[in-house]
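Some structures are shown below for you to check.
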Structure I
Amino acid sequence: MAAVEVVNLWKKFRIYHERAISLKERVIFWGRQRAEDFWALKSINLTVPRGTTVGLIGRNGSGKSTLLKVISRILYPTEGEVRVKGRVSTLLELGAGFHPDFTGRENIFLNASILGLTRREIKERLDDIITFAELGDFIDNPVRNYSSGMYMRLGFAVAVHVDPEILLIDEVLAVGDLAFQEKCLARIRELQGQGKTIIFVTHAPKQVAELCNLAVWLDRGEIRMQGPAAEVARAYAEFMGGAAG
C-alpha cells in the first residue's frame with residue numbers, strides 16, 4: 001500500500017523582476033512589471049510504499065525542498081495531484097512553527113499542536129521530548145536566544161515524538177554536533193523498525209545509501225533517476241565527481 005503518491009506533479013512560481021517598492025512606483029508602473037514563470041517541478045511521478053525510507057538528492061535548486069513542501073501541503077501543486085495517507089510530521093526548516101518569544105517548553109506545545117497532537121498527548125510526551133533535545137535549562141528560555149543547533153535539537157525532538165506515520169525531513173541532519181546527529185540517525189532507525197514511512201532531503205549520497213530503501217535524484221525540477229537507494233546514490237556521486245557526502 002502506498003503512503004504517498006505523486007501523480008504528474010507540476011509546480012510553478014511567478015518571479016518578478018525590478019519589483020516596484022514605493023506606492024508611487026506601483027501606481028506609475030502598474031501592469032508593466034516584468035515577470036516570468038519558473039517551473040520548480042515538472043512532471044513528477046512518485047510512489048512511496050508504506051514503511052519505506054526515501055532519500056531525495058540533487059544539487060541546490062533542483063526542487064527537492066519544493067517537492068517535500070508540496071507533499072506536506074505547505075505548497076500546493078500547479079498541476080497534478082499528491083495523495084498522502086497517514087499522520088504527517090514535518091521538519092522542513094529550522095525553527096519552522098516556533099515563536100521566537102516563547103520558551104522552548106512553550107514551543108513544544110505550539111509545534112506539537114500544529115502537528116496534530118492534543119494537549120493531553122503533548123503532556124504525555126513532554127518529558128521524553130525535553131530529554132531527547134538535551135537543552136537543559138535552556139528549555140525555559142526564549143528560543144530567539146537559541147543557536148541553529150539548538151533549534152534543530154528541539155525541532156527534531158518534537159517531530160519524532162508525535163508518533164508520525166509519515167516523517168518528512170529537510171536537510172536538518174546536517175546541523176548540530178556529531179553526537180546529536182548520530183542520536184537523530186539512531187532515532188530514524190527506530191522509526192524504520194516500527195514501519196514508519198520517511199522521506200528526507202540530503203546532499204549526502206552515502207547517507208542515502210546507508211539509510212534508504214529508495215532514492216530519487218532530482219535535476220532542474222525533473223526526476224533524473226529513481227530506484228534502489230544504493231544505485232541512485234552511486235550514480236549521483238559519480239555525477240558530482242565522486243563526492244560521496
Structure II
Amino acid sequence: MSDERSLQDATLSANRPYRVAVIPARGGSQRIPRKNIRLLDGKPLIAYSIETALKSGLFDRIVVSTDDEEIANVARQFGAETPFLRPADLADHMTGTTPVMQHALRFLIAEGQTPDQACLIYATCPMLTSEDIQRGLVQLDENTAFCFSATTFAFPIQRALHIQHNGELAPMFPEHIRKRSQDLVEAIHDAGQFYWASTKDWFNEEIFGPKSKPLLLPRHRIQDLDTEEDWLRLTQIMRLQQASDFTN
C-alpha cells in the first residue's frame with residue numbers, strides 16, 4: 001500500500017465526522033466551451049480538483065454534480081462518484097453555488113447518509129492544494145459557519161475608477177482617490193476555489209455572512225477561468241511553477 005493511501009486510511013478513521021466533497025461541473029460552459037474537461041497539461045481540468053480532494057485524505061465520498069454524461073465519465077475515471085445527474089433547472093449559467101450544493105446534499109441525505117461536514121470544490125482550480133483544503137477545515141468551529149478561499153486585491157479598490165454614462169472618467173470613491181495606498185484598508189475577495197461548512201449551515205447560513213472566515217491564499221495561485229486569455233495565463237503560471245519545482 002502506498003504512503004498516500006496509508007495516510008488517507010489513517011485520516012478516514014471511525015472516530016471523526018462523516019465528510020463529503022462536492023465538485024460542481026456543468027456541461028454548458030459558455031465562454032470556454034467544455035471547460036471542465038478541457039485538457040490542461042495533458043489532463044482534464046476537473047481531474048486536478050478530484051485528485052486534490054483525494055490527496056487531502058479528508059473525505060468519505062467525492063461527488064461530482066454534473067448534468068453531462070461525458071463529464072460524469074471523466075470524473076469516474078479519476079476517482080469521483082457521479083450518483084446522480086443534475087437537473088436542467090440547476091445547470092444553467094444563472095444557477096448559484098448554494099442551490100447546487102443543497103441539491104447534492106439532499107440526494108445524499110435521501111440515501112440515508114447525512115454528512116456532518118461538506119466542502120464544495122470548484123472544478124476550475126488546478127492550483128488548489130490538499131493542504132489548502134485541510135487548513136480550511138481547521139478553521140471551522142462553533143463560531144464559524146463557513147470557511148472559504150480568498151485572496152487580496154492587487155490594487156486598492158478604494159482608488160478604482162469608472163466611466164460614467166456621459167463618457168467621463170470619475171473615481172468610484174472620491175473621498176479616497178487622493179489617499180496613499182498604505183493608508184487604505186486592504187480588501188479581499190472570494191478566490192473561487194472551495195467552501196467548507198457543516199450540512200446544517202449549508203442550508204441555514206450565508207457563505208459570505210458574519211459567521212464566515214476567509215482562508216487567505218497567495219494571489220499567484222488564483223486564476224479565474226472565464227476567457228481564453230485566462231486559460232493562457234493559467235498555463236503559463238503552471239509551467240513557471242513546474243519549472244521552479246524542478247530546479248528546486
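Between I, II, which one scores greatest on relative contact order in percent (Cα under 8 Å, 6 or more apart)?
I
Once distance in nm of label points 7 Å out along Cα→Cβ at positions 48 and 232 is calculated for every structure in I, II, which label goes with the largest value?
II
Supply the structure label, taken from I, II, corresponding to Rg and Dmax of the Cα atoms in Å with the calculated value 19.6, 67.
II
Please state which of the structures I, II yields 2.3 when distance in nm of label points 7 Å out along Cα→Cβ at positions 128 and 168 is computed from it.
I
Of the structures labelled I, II, which one yields 1.00 when FRET efficiency 1/(1 + (r/R0)^6) of positions 88 and 184 (r between Cβ atoms, R0 = 35 Å, to 0.05) is computed from its coordinates?
On the way: I: 1.00; II: 0.20.
Source structure for this number: I.
Read-outs: derived from the displayed coordinates by stated rules, not from any lab. Note that this is a predicted model, so its numbers are computed, not measured. Cβ atoms are built from the backbone, for glycine too; each structure is taken alone.
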